[in-house]
Each structure stands twice: as C-alpha cells, then as structure tokens.
Structure 1
Amino acid sequence: MRKKKTSLSTTVYDINGKEAGSVDLPKEIFSVAASSKLLAQYIRVYLANQRQGTQSTKTRSEVRGSTRKIYRQKGTGRARHGDIKAPIFVGGGIAHGPKPQDSSLKINKKQKRKALFLALSQRFKQGDIYFIDGFLKIKPKTKQFIEILKNLKLDKEKSLLLIYPKKDAKHLILAARNVKNIDFNEVGSINAYQILKSHKIIFAKETLPVFKV
C-alpha cells in the first residue's frame, strides 16, 4: 500500500501585501529534519566548483629575458648571481606561485536534492519564505516592483532571492533586474546555497506545482 504524503499549510500574499489565502506544501520538502553535516558538505562542494582555477604565474624558466650572467662571480663583494630572472629581482620569476588547477569536487544527485530540501525546510521554519500571488501580472516597471516590496515590508532586506516559474516571467524579470540586493532564478535551477545565503526568499505562486511530490 502506497504511503499517503502529508502536507503543511502556509499563507499566500498578494502584491499589495495582504493575505490572499493559503496553500498546502509537502512536508517532504518544507519540513525535513535538519542535517548540518550534509548542508556543510554541499556548500563546500558548491563553492569549490565555483573556482575557475585559471590563475597562473611564471617561474624563472618561463620569464622572457637575457640569460647573461649579470656580473662576474668574484671580486665585487656582492652575492653570487647568474640570472636576472631569479625570483629576488624585480621582473623575475615567481617562486612557488599559483598554477592552473582543478579544484572541483563531486556530490551525487540525491545529496544535492536532499540539501535543497533541507535548506528550504530550515528557511521555512525560520519564516523567511514568502509565496506571492500576482507577480506574473505586473508591468515591466522597476518602480512597481519596489512598491510591491514595500507592501510586503521587504524593501529594506539586505538580500532577497526571487524565484519565478519557467514560463510567463519576462515582465517580472525586467521589473526586478535593476533592484539592488536582489537575485532571481528559475524554480527548476535553485540550489541550497542560494537559499541559505539570502535573507528572504520570495516565490511566485505559480512555482508551487513544482513542489507537488
């Protein structure tokens, strides 16, 4: 017999900041027991994979320049030197400098998915997730979007994450893209790191079908 999935309820707000009903969310996504170890592992992997690893410096053998001995070996009273490209000279090579390297790490799909659910559960429990109805109907005007944030009392937050559906979000993106301290992403592309680093997370109501597991 298939186990019946349970859900929890949350308030949906309209663009005027007023309650516009409620919606059920699956506990399998928004009420998962915390696992700080998995979240820490995911963040470590995510940040490591953001590194390009293209930084590079030249050693003394790679620096272009003369190979002539800069002065005679004996009789000058100075230290013995044979190459102007030595690391101690200006314009010479770099000793033990960075070279291109691959810092990427791996984590499997199930862990990624679980980390996302853990992050969503944690932020939902803290009251940092908002579901807004009417976002897709706004005009592509930054002024109107800022007014909506004021209505929701989110205009003074340090960082916001706006999550929109795959379709019909063009006007919303145009309205939000010039607002300071706001990131936005399509619901199918969000990850645990984005959820955890943002102070508040705003979901367009039209994203809800994605969370029906």
Structure 2
Amino acid sequence: MKSLIWLFVAALVVVTVAQQPGITSPAQHQETFTRIERIGEANSRAFFPFTTSVGIYTVRHDGLGELSATGAAKRRSFTLKLGYGGRIERMYFVERGSDVILAYEVTDHRSGWGYLVRMDQTSMKQRWIAPLNSYNIGPGLIEMETGYFSGANTLCKIDLATGRYLWQLSDLENQYSPGIEEFQEPVLIGNQVVFREHGTREREVKVEKGSGTILGNR
C-alpha cells in the first residue's frame, strides 16, 4: 500500500512540475509558421486574414494592414514593405510573446521576392525587417530565437531577435540539376536541419544548423 501511495505522489509531482510556467520540453521550443489563406484572386483585390491572441488581422494585397484588437475601440493600421509594383502573393505568420512575425512573398508578375518582419502588436511598430531574396517562399520553422526559411534554390537561418542573417545558401541551382524551386517545412534532426523539396521529386538538402554547411542530399 505504501508503495502505491509513493508512486501516486511521485506521479503528481511530475505532473505539477511539467505544468509550471517556463518549464518546457525540447519540442515546445519549436514553432511552425502558419500559412494564411488568401481571399480573392491573384490578379485582383485580395486579402490575407488571420487571428492572434491580440485580435483579428486583415492584410491587403497592396501591403495595407489592419488589426481589430480585442476590447479596443479603434483599429490599428500598418503598412508592409513591398517594393515598386509589388503585391503580396503568399503570407505566413507566427506569434512570439507580444510580437507577431510575418513572412511574405511579393511579386510584380515578372519576378518575386520576400520579406520577414517582426512587429510589436501593441504599437504595430516594426522591430526589424529582413529581405528574403527569393520567390516561392516556404513555411518557416522557429527553434528558440532563430528561424529557418526557404525559397527557390535558397535556404537561410535568421536571428529572430535582430533580423540578422546567420547563414544563407542562395545558389542551390548550381549544385542541383534541375534546381529546387520550392521546399516544404524544415525538419530538425539532431544538429541538422533538413529541407525537403515540395512536389513529386522528393529531394532533400541536409544542412548543419550552426554553420550552414551542406552535409548531404538525396
């Protein structure tokens, strides 16, 4: 009977500790960007709506955004950088504490490029903005305060506290024939980050997380 009681107490302690704020498992240090579904046609007026803990966002194809915050009397507006003649083609988001991070692709119908921006959801001011020098921007993955991102023939790791590139591989078309036009969400395996091709070829690029060195491909 005493053994059963002690087992129950031990199990209760484990559950209590696991539920305390600030104590997380390794898996909880990873977050995935969510793709925002576009409302409207690609060549006409379009919107990208999404929701965070703060309220409801709506971003127009021309970069004009609005936040309807819960309990706030007025809506908060902001403008995303696009570049000359650009319109938003696709967009992803993730919430980090009181901030929201957006990754979005822009096109002028001749070429494509992207941006990563971190904003304070209280003031809607940008903490930083970083270019994503590619098109076909894929879903990003966060580990602690770093993020892994992809585009056509491009892979990179960015410090999410500052927006600074930690490494960037931007010439995969010179190493893979044909080049890799689009990637799935990155996967972390030990000291590697694996970028798998989106589509039917199922190729993958394994990169050392710290240095950005390509370790292998399949």
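Every number here is computed from the coordinates shown, using simple stated rules; none is lab data. This is a predicted model, so every value here is computed, not measured. Cβ atoms are built from the backbone, for glycine too; each structure is taken alone.
Here semi-axes √(5λ) of the Cα gyration tensor in Å was calculated and came to 34, 27, 14; which of the structures 1, 2 was it taken from? Mind showing how you got there, number by number?
Working: 1: 55, 23, 13; 2: 34, 27, 14.
Working through the options, I get structure 2.
Going by distance in nm of label points 7 Å out along Cα→Cβ at positions 115 and 187, which of structures 1, 2 comes out largest?
Working: 1: 2.3; 2: 3.4.
For this comparison of distance in nm of label points 7 Å out along Cα→Cβ at positions 115 and 187, the top structure is 2.
Assuming 6.3 is distance in nm of label points 7 Å out along Cα→Cβ at positions 91 and 139 as calculated from a single structure, say which of 1, 2 it is. Don't jump to the answer; show the numbers that get you there.
Numbers: 1: 6.3; 2: 1.8.
Going through each structure in turn, the value belongs to 1.
Say we calculate mean count of other Cβ atoms within 10 Å over residues 107-114 for every structure; which of 1, 2 gives the highest result?
Working: 1: 12.2; 2: 15.2.
Structure 2 gives the largest value of mean count of other Cβ atoms within 10 Å over residues 107-114 among 1, 2.
For which of the structures 1, 2 does the calculation of helix-only ellipticity at 222 nm (-39500 (n - 2.57) for each DSSP H run of 4 or more, over all residues; to 500) return -8000? Show your work: numbers first, answer last.
Details: 1: -8000; 2: -2500.
Traced to structure 1.
Which structure, out of 1, 2, was distance in nm of label points 7 Å out along Cα→Cβ at positions 59 and 203 calculated from, if the result is 5.4?
Value 5.4 for distance in nm of label points 7 Å out along Cα→Cβ at positions 59 and 203 corresponds to 1 out of 1, 2.
Once relative contact order in percent (Cα under 8 Å, 6 or more apart) is calculated for every structure in 1, 2, which label goes with the largest value?
Comparing 1, 2 by relative contact order in percent (Cα under 8 Å, 6 or more apart), the maximum is at 1.
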